[in-house]
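Visitor: Presented below are the structures under discussion, each in the form of structure tokens.
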Structure P
Amino acid sequence: MEGDKRPDKLRVAVLGCGSVGSQVVRLLQEQAGDLAARVGVPVELAGVAVRRLDAPREVEVPADLLTTDAVGLVSRDDVDLVVEVIGGIEPARSLILTALENGASVVSANKALLAEDGPTLFEAAEKAGRDLYYEAAVAGAIPILRPLRESLAGDRVTRVLGIVNGTTNFILDKMDTSGAGFTEALEEAQELGYAEADPTADVEGFDAAAKAAILASLAFHSRVTASDVYREGISEVTAADVQSARDMGAVVKLLAICELREGEGGEEAVAVRVHPAMIPRSHPLASVREAYNAVFVESEAAGQLMFYGPGAGGSPTASAVLGDLVTVARNRLAGTRGAGESAYADRAVLPMGETRTRYHVAIDVDDRAGVLAAVATAFAEHGVSIQTVRQEGRDDDAQLVVVSHESTDAQLSATVAHLRDMEIVREVTSIMRVEGEHE
């Protein structure tokens, strides 16, 4: 890049003009003066690639800037920066690779692509000597990726615990505050625009799993893909689960959990999972309401940090995109590039069965002498220690609620399978992991 001549302006191509892309275009137009001052030269729109020229848009875009030829746009010699906000795997991957090959720096909000095939993109950026920034891919407007990549680069991050999907947080919050069931809370989320007509990506945890992979990769300097992340959604969470959490002073949240654990041979490994869990109401994440996101980071020197704010939406996400755009534009002018992929640690990813966690188990049992002892024995036979146990109801409504100490997930799963085979157990009605307290 040493031979690059300093330009008198930088031109930006935007791929996609939906809720995020339209707000990126708006901010580029409305804040042109401030952006020029912050970057050092004017930042101009070179074009906006869309699927349909006649589609209704939130922001008016000059007709001469709109094009359906995305490949042609990113291949232009006068495009210095490319913003990709179309999402999905293809054609986004091919367009980003083409942009980098043609000398443009790239800003993306594409969590699915980065979590599936980030290394290919990072290698292309490295080869081209250009930037690939993606703050907007996780938690909307909340600055979390750059702190992990830069601010905490001199520290050792040991755990990242986050609420990174606003749809599921809204649903679980409504279930907690109103006593609604999952279906009722989902319908309200859809009516208010927090959930899509097909909410599968959100409620089954796919969206959060992609974000967890990105967070773990940055935090632990290892390549983690979405397929490495253990995933459970919230569609099986019942009003009874939420009430049981309330009874023990906890709340149910869908958590993305990334942590360093001891793996095979005593070496450090990465554990990454997404699932609903009970956390104490005293935990900072318990107070994250409605569609907001928050990420809780634990590191050796800095201690505990929490990043909180709107995790989705056109304007908040566009804010993160523009922040990255200013950075890569400055780098372009200076003839430098920011930090690329950091995967030097190359830690293995632990299987879920080897991950250590705690369980909350509700068991419908026969109300007779010896039941508690038999249940305790079942836990002990699988090497699982019981932290608390309480009985609720009598006769046909008798129920034991057990919270375990930390054990491997495989031990806990085997315990639950054992309980289901016991004559005294009518049904294991609820199983949920417990987080937020370390032993």
Structure Q
Amino acid sequence: MKSKIQENQDGTMRALSNRHVQMIAIGGTIGTGLFLGSGSTISKTGPSVMLIYLVLGLFFFFMMRGIGEMFYSDPSQHTFVSFISRYLGPTVGHFTGWTYWIGLVFVCMAELSATATYVKFWFPSIPAWLIEVIFLGILASVNLIAARLFGEAEFWFAMIKIVAILALIFTGIFMMFRHSVTPLGHATIGNLFSNFQLFPHGGINFIAAFPMVFFAFMGIEFVSITIGEAKNPQTVIKKAVNETLIRILIFYIGALTVIMGIIPWSSITPNSSPFVQVLKLAGLPAAAAVINFVVLTSAASSLNSCIFSAGRHFYQLATEVPEDSWMRKTFAKISRNGVPAAAIIFSASLVLITPLISITNGLASVFTIVTGISSDMYIIVYTLAMLAHRKYRQSADFLPNGFLMPAYKIMSPLTIAFFVVIFATLFFVPEDIIGAVGAIIWTAVFGGATYLHQRKLVPNTDQ
């Protein structure tokens, strides 16, 4: 007998089961950065890239523990930005909410653009804009019908990625165990240590790999946004967050070990998927088509999660404006299906700019710059989330027997400092400098405007 779905006070439904949330957590951990981008990071750093993934994975784990601790104390919230508003004040919360939502819209646009690229691998004659409109329409509809349908779609999207990675790992272990002969030599774990250097292409390339890996992990926090609509949220958030580091070790470190065990790291082509290279060496002629299918589902998964998250964040923004405002009356509503339909439709409609960019190629370079800026803003948002967590620890809401961040006194300031360092490393990567400067300008201009607006609304506020 199926358990009755619990309804929240705002009308949303706790329809996401434990299996949905756990697979969403895995899907958020694994992105196209592993399937396509890992070749570039390996070529820059060699086996040292695993150290970078491990260090970043550790700090992302502590960030998720901080966010998880706040959600554990109040699982009724739909986004972690609501905690930033609560503990850092409405001005910072308003700035963060709009910044994160705009960033999500651009991530949606980037993923939608990627789906068209992957589909055109098989159907080069179909216009990119048509593919984008179809994918956006399908996934927006999935999000509008019910949270459970979104969860089911994410479950199967994540399953495809997991099967692909496990297939690669088991194939690699088999080849290394047999010392299989390839055109590049023997498959053996010894390839990782052959001519090993910590900085094979210099310290600058090693530092430049940090933001690349950071962006591969970006979106890992999406799982927290499902807690407001999950059954047994306190149990689910503990399991989803605690397994973050294990998933990174298995899927990232495991896959990279196998890749460099089969292909000597100095022979990996930076602009080609290392998954394709390995599967071709294993004798799979359709390797490119298989991995193209996997990255297509990965991009569709990211787009699906982006639409879900963007809708919830815009709904949250609408609930924080004055009650008589047009935005609140229009978007702070939950449909009969238990989803913030108006906020989802509005967010998805902005993503329709992507097909226009596909038609008018002149906007592509502007799109690339703005996407870079919005991605860099995530570092600032994550830092603010950690600062909110510190304020939570000092508040009356703090649960001393709750889901506590381990080694809080040491790891909380270290995680914040680490995010600051990651932002600084952007200036070591020429293609990231424009985005980093843009993120600073955005913070100064939009942050200042938000502050002035909030002062106007509440003249006596100290925030």
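A short reminder: the numbers here are calculations on the coordinates, not readings from a lab. Worth saying up front: this structure is predicted, and the values here are computed from it rather than measured. Cβ atoms are built from the backbone, for glycine too; each structure is taken alone.
Visitor: Starting from the value 2.6: which structure in P, Q was distance in nm of label points 7 Å out along Cα→Cβ at positions 18 and 178 calculated from?
Guide: P
Visitor: Rank structures P, Q by FRET efficiency 1/(1 + (r/R0)^6) of positions 330 and 426 (r between Cβ atoms, R0 = 41 Å, to 0.05) and report only the one at the top, that is, the highest.
Guide: For this comparison of FRET efficiency 1/(1 + (r/R0)^6) of positions 330 and 426 (r between Cβ atoms, R0 = 41 Å, to 0.05), the top structure is Q.
Visitor: Where does the value 159 come from, among P, Q, when volume of the Cα convex hull per residue in Å³ is the thing being computed?
Guide: It must be structure Q, since only it matches.
Visitor: Where is Rg/Rh (Cα atoms, Kirkwood Rh), for residues 130-265 alone largest, in which of P, Q?
Guide: Evaluating Rg/Rh (Cα atoms, Kirkwood Rh), for residues 130-265 alone on every structure, the highest lands on Q.
Visitor: helix-only ellipticity at 222 nm (-39500 (n - 2.57) for each DSSP H run of 4 or more, over all residues; to 500) computed as -10500: which structure among P, Q?
Guide: Computing helix-only ellipticity at 222 nm (-39500 (n - 2.57) for each DSSP H run of 4 or more, over all residues; to 500) on every structure in P, Q gives -10500 only for P.
Visitor: Given structures P, Q, which gives the highest value for relative contact order in percent (Cα under 8 Å, 6 or more apart)?
Guide: For this comparison of relative contact order in percent (Cα under 8 Å, 6 or more apart), the top structure is Q.
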